[in-house]
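Bear in mind that the values in this text are calculations on the coordinates, not laboratory data. The structure displayed is predicted, hence computed values, not measured ones. Cβ atoms are built from the backbone, for glycine too; each structure is taken alone.
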Structure I
Amino acid sequence: MRCLRQRFRTVCHGTVKLRMLINGRAASAECPEPFHSLYVHEYSPTDGAITHIVATVPFEAGEIGTWLRDHFLPHHLESSCPPGAVTIRRSTVPGDRHFARHLQLVRLVCRGVDPTYTVSIRDGGGSTTRFPLIERIGVPRKLRGQIGRRFGAQRFNVSRLIGPEARREASGDLLPLSAFADRSWLNLDSGWEVAEHQYRQKLNAERAAAEAKLDLDWPADGGELALRRRAAELQRFKEVWSQAADARERNRPGMAGGINEPLS
């Protein structure tokens with residue numbers, strides 16, 4: 001157990017240090033925190049503790065594998081790290097294949113889904129059929145298998161910018177939308193997230209432009225009266241933005257198609 005606890009601490013600390021490294025190298029005004037990650041712990045009877053870390057690593061971050069093997073691991077493992085203990089696959093795919101690569105990695109970390117867990121899907125003709133969720137997700141058979149008992153405090157974790165707190169903050173613009181949460185099984189791999197992302201980016205730009213206008217109209221160096229007026233205008237803008245939430249929801253692309261039955 002001591003070895004597992006050490007490994008769990010190393011993985012958690014490693015993702016934090018990796019985020020700091022990548023953000024420091026690849027941050028920009030448009031994307032100040034470009035690193036996003038998800039990890040899942042497994043335990044294999046033959047290979048022991050395994051952690052799959054799926055992450056977005058911009059090319060501007062450079063060769064992170066060298067840093068990980070030569071700098072991070074030697075300083076944070078109490079024992080030597082045997083060759084092959086850490087493998088890094090950094091894919092180079094064209095822009096139109098990014099989403100397909102994303103789905104491939106999601107299927108990798110979902111490989112341990114219970115194969116007996118099924119969902120009901122009703123087609124446009126009204127017929128209902130139950131499918132194993134692992135098949136609806138599209139996890140290849142060669143990847144499927146038991147992922148063993150959990151080690152450490154949790155089975156998985158995500159980086160801050162895609163974690164629960166970030167989703168709560170984003171709900172100020174649009175409520176979270178999930179094919180899993182809404183049981184919209186026909187939309188799991190439809191690509192609806194791309195249009196949704198573009199719509200959110202448009203809203204972000206509109207909100208940023210409105211807030212920037214407040215900075216121009218009531219600059220911070222304009223004195224106490226200007227600061228009070230700016231605070232009042234900002235509060236008024238937030239109220240108007242909040243009141244427009246229903247309109248933003250009506251105009252969002254959402255998940256088109258697919259009629260689904262509730263789970264039984």
Structure II
Amino acid sequence: MTAHAIVNALTIDFEDWYQGLEIPHTDWGGFEDRIEVSGRRLLAVLAEAGVHATFFVLGRVAERHPELVGEIAAAGHEVATHGWSHTMIYRMEPDVFRDELQRSLRLLEELGGRSVLGHRAPFFSITRQSLWALDILREAGIRYDSSVYPVLNYRYGIEDAPRWPYAIAEGPPPLLEFPITTWRVLGRNLPVAGGAYFRIYPYALTRTAFRSINRAGHAAVFYLHPWEIDPGHPRIRVPRRIAATHYVNLGRTEGRLRRLLGDFRFAPMVEVLGVR
């Protein structure tokens with residue numbers, strides 16, 4: 001199979017700009033809400049490219065903007081869950097995680113009109129400390145997860161986790177894991193899947209990494225947030241380690257995304273995995 005024949009998974013973590021800044025959800029009141037502007041802009045970019053994606057929608061966003069979930073589904077994209085409160089799972093109790101998951105699934109299935117099969121944890125926070133969440137996902141009817149990042153980061157990562165899709169919890173049916181894509185360089189896993197890495201690295205590095213991965217016969221997963229194509233969203237004082245990745249190169253993201261959509265083939269994650 002040629003590299004061009006490989007179909008990669010395009011995924012969107014559908015949350016507003018302030019929800020990914022490690023600000024507790026109890027403190028979200030008062031921040032400017034920009035998800036309608038950035039979300040619809042992203043939908044327009046995907047429509048122009050003729051590409052469908054998986055939208056991992058945050059429950060709090062769906063609650064506040066139910067019409068956006070309907071627009072996502074009507075445009076032919078997959079609606080999946082990003083949890084409810086964007087709390088790192090390893091900081092939650094299992095019962096709280098279960099309740100938030102169920103609350104999210106009920107709302108997203110009502111708004112999207114079909115079963116939700118996929119899940120992605122906020123901040124990729126299924127780590128060795130929160131593997132207990134996998135059984136809860138399977139019990140809730142989730143068919144695949146995309147939360148494990150085979151790198152080591154202060155917020156996330158299981159560095160020696162498998163790099164390609166695999167069954168992570170026994171069924172029936174089994175729960176599949178589609179790990180966040182890394183590129184093997186000098187014996188280490190280099191994160192190249194999207195987000196801040198897409199903005200920090202030159203586009204040529206992302207393109208080279210994806211071509212290498214596809215030539216090896218693997219589908220990659222790419223992720224992005226709507227606020228990353230909204231360079232005008234507010235800048236607030238946050239710890240330097242967060243600001244350094246959140247605000248860098250926002251003005252270049254949309255152009256790079258358009259190039260990526262032209263250079264590679266993409267589809268929703270449920271289609272790439274063949275999950276029904």
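Results, tabulated for the structure shown:
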| quantity | calculated |
| --- | --- |
| Parent structure of the calculated result 17.2, 51, given that Rg and Dmax of the Cα atoms in Å is the read-out and I, II the choices | II |
| At a computed 26 (relative contact order in percent (Cα under 8 Å, 6 or more apart)), which of I, II | II |
| FRET efficiency 1/(1 + (r/R0)^6) of positions 152 and 224 (r between Cβ atoms, R0 = 30 Å, to 0.05) derived as 0.85 - corresponding label from I, II | II |
| Of the structures I, II, the one that 2.2 was derived from, the read-out being distance in nm of label points 7 Å out along Cα→Cβ at positions 48 and 120 | II |
| If mean count of other Cβ atoms within 10 Å over residues 16-23 is computed and equals 17.4, the structure in I, II | I |
| If helix-only ellipticity at 222 nm (-39500 (n - 2.57) for each DSSP H run of 4 or more, over all residues; to 500) is computed and equals -10500, the structure in I, II | II |
